[in-house]
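Participant: Structures are listed in the sections that come next.
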Structure I
Amino acid sequence: MNTKISILTKILLIASFGLLIYSVRVPIWQIDLNAPQYPEGLNLKIHADKLGGDVDIINGLNHYIGMKTLHEKDFIEFTILKYIIYFFAVFALIAALIGRKKIVYILFFSFVAFGVIAMIDFWRWEYNYGHDLDPHAAIIVPGMAYQPPLIGFKQLLNFGAYSVPDTGGWLFVSSGVLMLVAVIKEFKFSKK
C-alpha cells in the first residue's frame, strides 16, 4: 500500500498554508447592524487577535440595553486564536513536506474539529453577551435577549443584525476545502 501523497496534494497543502497565514492578517468575522437611526450601518470586525469597526459606538448602544461592553482583554480567544491558526498553517506545510497520507488525514480531521469547536465557542460568546444583561439597564424589554445570529440575519429590536464570515473566515474555509480535496484525492488513490 502506497502511503506517499501526490504532487497535487502537496500543492493543495502548500496553498492551504498560504491561505491560513494570510487569514490572520484580515478580519475573520463581521457583524453588521442596520437601523433607521444609523442608515450607514454599524460594523463589528472580529480579527484573530482584536476587534475593529464601530466598537465604541456599539459599546455605547449596548450599555443602554444592559449588555457588557466589548473589550479584547475579556476574551482569551484573542490571545491564542492566531497561534492556533499558525499551528494549522505550519501543520499543513509539514504534511506537504513529509508527504504521508496519514498526516494529511490527521491534519484535516483535527482542522475540522477545531472549526467546530471555534463555532461553538463563538456561539457561546454571543449567547453570554446577548443574555447576561444588567438588570438596572436604562432600557429593559421583558423577555428580550440580544444575541446576534451565529450566521445570517436576526432582528434585534429596531436593529437588523447580519453575522457572516469576513475575508479571513472565507480564507479559513477555503483552506479547509483544499484539505478536503486532498483527503478525497488521496483516499480515492489509495482505493485504486
Structure II
Amino acid sequence: MYIVTTTSVKEAHRAIYLFIGYIKKRFEIEIKEIVDAECKGCYKQVVFECKTKELDKLLGVHMWLSQSPFRPKHKRKRWYFKLAKLESIKEIELDISKVEFVPIKASKNGGQNVNKNSTGIKAIYKELKIEAISIDERSQKLNKKIALNRLQKRIKELNQKQKTQQNHSNWQEGKELRDSEVELKFVGEEFRLG
C-alpha cells in the first residue's frame, strides 16, 4: 500500500491529483481511499495499491513547479507532496472463544430473579484488557448477548482510533516537507519531469 499526502495548501492538493494521473499512465494501481479537497481536480490524500515494485523508485518528497492555478498573482511556485509506503494497520478482531463471561448480580429493580440470581454478565477480553457489562435484562442469556455486542463496539472504536492516529501521523509528515528532501521535480499542468 502507498500513500500520497501533502500540506493543507490547495496547490499541493492539485499536485497530488496530477501525480495520481501521472502514476496511472505508468503503473496499474488500485485506489483504496481518496480524501477530496475543497476544489475540483484536487486530492488531500490518496491511498492505493500497486502490484509492481517499480513504483518504489518514486518514493520520497516531490515538488511541482507551477504558477498557482487558484491564485494567479501568488509569488510561490513550489508545491510539495510525498509518496510513501503505508504501514498497514492490523485490525483487531474479536475472538469469541477468548472472551470470558462472568455472572454478576444486577443491582437494579426487577424482582426476586434479579436480586437473588446472578443475571448480569461481565464479558472480559483478556487479550486487550477490555470488558463490557450488561445488567439490562432479567435473563443471563440476553445480558450475555448485550455484553458481547458492547465488547465488539469497543473493539470497533479501537480500530477507528488506530486509523485516526495513522491519518494524523501521515498528515503531520506531509506538513513537514522540505525543499532539500526533493527527489523529483514536475513542471506545469502537463506534469512533466523537470
Structure III
Amino acid sequence: MLKRTPRSGFQFLGTGRETVAEHSLRCAVIGFVLARMSGELATDRVVYMCLFHDLVEARTGDLNYVNKRYVKADEEAAVSDMTSGLPFGDEIRRLTEEFNERSTPEAEAAHDADQIEMILQLKELGDLGNRYARDWIASAVKRLRTDDGRRLARSILNTDFSAWWFKEKDDEWWVNGGRVEPSER
C-alpha cells in the first residue's frame, strides 16, 4: 500500500510527486547517515524508526499539514491493527511511539531524517524552478532538532541537486558518453 500511497503535500506545492514508500526508504538512508555522523546513536533503531514512522499511512493515507488541521487519524489503532498477531508487532509499536514522542536521541535523529528527506525533495524542485520550494524548505529547516541534522541540511542547501553525478561536466567521460576510444586503452 505504501508504494501506491502518494505523499499528498505536493498538490499544494504544484510540482513533484513521491510515494510514502519512496519517502520512507530515503528517510531510512538519511537516518543511517545521521546516526553515523553522531557516532553515539544506535544506528539500527534510527533506521527502523525511519522505516516504520509512516507505516500507519497504509491505513490512514498521507495527511499533510493542511489535512491535519481538520482531520485526526487514529494512528495508534492503525499501528495496533497492522501489527497485532506479528511476533515482532510490539517492537514496531514501540518504535513508532518512540518516534512520535521524540523521547530519545535516536527519535530526534529519525525526526530530522524525515525532515531532511523532504528538504532534499524540495531542493531538487527548487533547483528545477519551483519558486515556492524555498518557503517550504525554510519551514522544514526550522523543524530540525539536532546539530547533525542542521549541518547536513546546510550542506544539501549549498549543493546543486545534480552535483552528485554531474560535477565534472568537462570530463572526457561526458564528452564520449563513457566510451573509451581504442587509442586510450
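Participant: Taking 40, 14, 14 as the value of semi-axes √(5λ) of the Cα gyration tensor in Å derived from one of the structures shown (I, II, III), identify that structure.
Facilitator: Numbers: I: 40, 14, 14; II: 53, 17, 12; III: 33, 20, 17.
Structure of origin is I.
Participant: The value 2.1 for distance in nm of label points 7 Å out along Cα→Cβ at positions 39 and 119 was derived from one model only; which of I, II, III is it? Spell out each step's value before the answer.
Facilitator: Details: I: 3.7; II: 6.3; III: 2.1.
Computed on structure III.
Participant: Now for a separate question. Identify the structure, out of I, II, III, from whose coordinates relative contact order in percent (Cα under 8 Å, 6 or more apart) was calculated to give 20.
Facilitator: III
All of the numbers you see were taken from the coordinates with simple rules; none came from a lab. Since the model is a prediction, treat every value here as computed from it, not as a measurement. Cβ atoms are built from the backbone, for glycine too; each structure is taken alone.
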